[in-house]
Structure I
Amino acid sequence: MIVVPPGSYLMGSGADDPNQAPNAIEQPQHRVTIRYELAVGKFEVTRDEYARFALETHLRDPDGCHVHEPPRWPEKAGLNWHNTSYPQSGRDPVVCVSWPEAEAYTHWLSRRAGHSYRLLSEAEYEYVARAGTTTEAFWGDDVKHDCEYGNGADLTLVERFPQGNWEHVLPCHDGHVFTAPVGSYKPNGFGLYDIQGNVAEWVADCTVKTYEGAPTDGSARTDGGCLKRMNRGGSWTSNPTGMRSADRGWDYPTTRAFDLGFRVARDL
């Protein structure tokens, strides 16, 4: 865990940002002030860590995980967190995990460790991802450097799957077709690894598709009915737009996808 200090930042993207997502989902840009310290997982939760949870809680193997087959994301039966359709090591981030399963992991860890673990809120996630920066990604605005800091849809992926119709890929080689073992790239200013790229990460918030009425204190947004849940950070399937600090994603909480995992936070 890395202890992150209190601070304030502008969440979202400005109306004049040429790379902003459509439909104003990253707007209105607004100031968030986090007045407390929190501890954040240095890495995404790994397969080995999740396997211990699954063993101790007698978790039944789910059947089905969404995979990317451009232009669709079909659910494939027979896939789950330890059978993802592509090779992974125990140090790779766990994927094919639903939002309730990620939540269950934090409850198990809290009982086991005697501390209060949870998912980050969306506002906390962008705060710790930016680590004091105001650029597109924490490493700057030049996409040529993306492969030094994160695992996205790059030339390595295109060369392996030239039929994939990948659009606007990273103009570099990050060395991994699929997920990379956690910590394979350079950390951000807070010392967090893979906070952008590798796998997208579930956060605590319900999905509301703009920032109108969003909390400004770092807390999770729980209005909107929670039909869907947010995820942040982009993944190994993300183009440069999806690797930005302001980028947002969401899905049904029951969704399991082969590029979607999570990391934990701890109240101090």
Structure II
Amino acid sequence: MERAKRIDLNCDMGEAFGIYRFGEDEALLEAVTSANVACGFHAGDPSVMRRTVRLCLERGVAVGAHPGLPDLAGFGRRAMAIPPDEIRDLVLYQIGALYAIARAEGAALAHVKPHGALYHMANGDRAVAEAVAEAVLKASDAAGRPLALFAPPAGELAGAGKRRGLTVVREAFADRRYAPDGSLAPRSAPGSVLAADEAAGQALSIARDGTVTAAGGRLLRIAADTICVHGDSPDAAATARAVRRLLEGAGIAVAPVRPAG
């Protein structure tokens, strides 16, 4: 496989809300190149969204929407039985909210990455995937510029995005253990969240070799344009710094995904 010359490093952030402080956003923004900003349903609020966008602008980090299910208590990680047309509307609503804040701050919205249970629902359920992709397409039309869709390399979400002509950015994960079938190992499984050094090694393997070693030792092929470090993981900022340091040390440029147009 041809060696990667450039890869994006993204992180979910802006997940504080009200009086509750959460995450290491300022430190993370020193290492990552794309930010997935929570839009108020699973986490975040209007003031946190605005502050996060400002921080991204100051550090030259690409701003993306991170819509989730309406499940603040469960941090958007519990699957919900919501009809596809309502999924489309709630995703479009959240993108629109962040778009308005970003535009008011002079920032351009670059991408959309579904959060948590919505991400996994969309990747396994074609109807949900089509609803998410439709919302991203409608938001792109409203914004007058294409918004990229972050999605797993294989699955329903990437397929739905491609069918609508969206730029699909293939995403892999630095700090999560992969299961032998290519899915992420459940967070409840021992060793499913990787420490900084191990996460950096996994990121380098993905970017340089297009491979990842899954639980049990199976070597998986994985193609990625962006690598995620979760903002709510323990020592997230240290992990992001370790990942970037190792990638750049190997001669791989860490930079935002180039816009489609």
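Nothing in this text is a laboratory measurement; each read-out follows from the coordinates by a stated rule. The structure presented is a predicted model; accordingly, all values stated were derived computationally and were not measured. Cβ atoms are built from the backbone, for glycine too; each structure is taken alone.
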Q. 28 is what came out when relative contact order in percent (Cα under 8 Å, 6 or more apart) was calculated for one structure; which of I, II is it?
A. I
Q. For mean count of other Cβ atoms within 10 Å over residues 163-170, which of the structures I, II scores highest?
A. II
Q.
To test your reading of the models, identify which of I, II gives 16.5 for mean count of other Cβ atoms within 10 Å over residues 35-42 when calculated.
A. I
Q) Given a computed value of -11500 for helix-only ellipticity at 222 nm (-39500 (n - 2.57) for each DSSP H run of 4 or more, over all residues; to 500), which structure among I, II does it belong to? A) II
Q: For the read-out semi-axes √(5λ) of the Cα gyration tensor in Å, a value of 25, 24, 18 was computed from one structure; give its label from I, II.
A: I
Q) So distance in nm of label points 7 Å out along Cα→Cβ at positions 19 and 51, computed for just one structure, reads 1.5; which one of I, II is that? A) II
